[in-house]
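Pasting the structures here.
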Structure 1
Amino acid sequence: MDDDEPTLRTLMLVEEPEFGDILRCVFGLHEHDVETYLALADRDEVAPQPLADELDRNRSNVARSLQRLCEKDVASRRREILDGGGEVYCYEAAPLADVKARMHEELDAWAAYVHDRIDTFEDVPTGTTD
C-alpha cells in the first residue's frame with residue numbers, strides 16, 4: 001500500500017495484506033507511524049531520540065508518530081525524571097495480543113455502524129453519492 005490515506009477498499013485489493021497494512025488501515029496511521037511501531041515493538045521502553053537514530057528520522061517526527069500510536073492505544077508512554085533535572089518520556093509498544101484485539105474491536109465497531117446505516121435506507125438513493 002502507498003502512503004495515501006489507507007482505506008478499507010485499498011486494503012481489500014491487497015491479496016495478502018501485511019500486519020502493517022492492516023494496522024495503517026484500521027487506525028488511520030501513516031507508513032512512518034507503522035515503521036515506528038515496528039521498531040518500538042522490537043525493543044523495551046525507549047525515548048524518542050534513540051528510536052529516531054535507529055529509524056534515521058528527525059526526533060520531532062518520531063515523537064509525533066509515538067503520540068499518534070499512544071492516541072490509538074497501540075503504545076504507551078511513561079515520564080521519567082532525569083537525575084540532573086528535567087524529564088524524558090519513554091515509550092513502549094502495546095503487546096501484540098492487545099493490538100490485535102484493538103484491531104478486531106475497531107473493525108467490529110465499523111462493521112456494526114455500516115450494517116446500521118444499511119438498515120436505514122428505505123429507498124434506492126438518487127442523485128449524488130455523498
Structure 2
Amino acid sequence: MKLKPSAPPIPSECPLEACLRLLAGAWTPQILWYARPGPQRFGELKRAVPGVSAKVLTTRLRELEARGILQRTVLPSSPPAVEYALTDLGREFIPVLDAIAAVGGKLRKSTGKSAPRAKSASAR
C-alpha cells in the first residue's frame with residue numbers, strides 16, 4: 001500500500017498564519033484596499049469603508065500602524081490633520097488583495113451570487 005505524501009509540518013511561527021491573522025482583523029482588508037491609492041485622511045477612510053464605526057476604525061488604524069503596515073503622518077495644519085499611507089510592508093499586501101478579489105469574482109460567477117457580507121458591529 002502506497003502512502004500519500006504528507007504536508008510538511010507547520011512551523012512553530014507559521015508566516016501564513018501570521019498573515020491570515022492580520023487580514024482576519026475586522027475591516028482590515030477594506031482599510032488596506034482603500035489605502036492603496038496613496039495617503040488617506042481618517043474621514044476619507046471612514047467614508048470609503050461603509051459600516052465601520054469611528055472607534056473600530058481608529059483601533060484598527062492604530063494596530064496596523066503598530067505592526068508597520070500603515071504610516072501615520074500628522075500634517076501641519078490648523079486644526080491638525082492626519083494621513084495614513086501604506087508602508088513598504090503594507091504595499092506587499094496589494095497583490096494579495098488583488099488575488100483575493102480575483103478569486104472572489106470567480107466565486108461570484110460560479111455560484112451566481114455574492115458571498116454573505118459580514119454584519120457591522122452596530123447590526124449585531
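For the set 1, 2, ranking by distance in nm of label points 7 Å out along Cα→Cβ at positions 86 and 102 places 1 highest.
semi-axes √(5λ) of the Cα gyration tensor in Å, for residues 30-77 alone computed as 15, 13, 12: which structure among 1, 2? Traced to structure 2. Each of 1, 2 could give relative contact order in percent (Cα under 8 Å, 6 or more apart), but the derived value 20 comes from 1. A value of 2.1 was derived for distance in nm of label points 7 Å out along Cα→Cβ at positions 14 and 46; which structure in 1, 2 was it taken from? Structure 1 accounts for this read-out.
Hey, helix-only ellipticity at 222 nm (-39500 (n - 2.57) for each DSSP H run of 4 or more, over all residues; to 500) derived from one of 1, 2 reads -14000; which structure? Derived from the structure labelled 2. With distance in nm of label points 7 Å out along Cα→Cβ at positions 22 and 110 derived from the coordinates and found to be 2.7, which of 1, 2 does the value describe? Derived from 2, not from the others.
Values in this text are rule-based calculations from the coordinates and carry no lab data. Keep in mind the model is a prediction, meaning the values are calculated, not measured. Cβ atoms are built from the backbone, for glycine too; each structure is taken alone.
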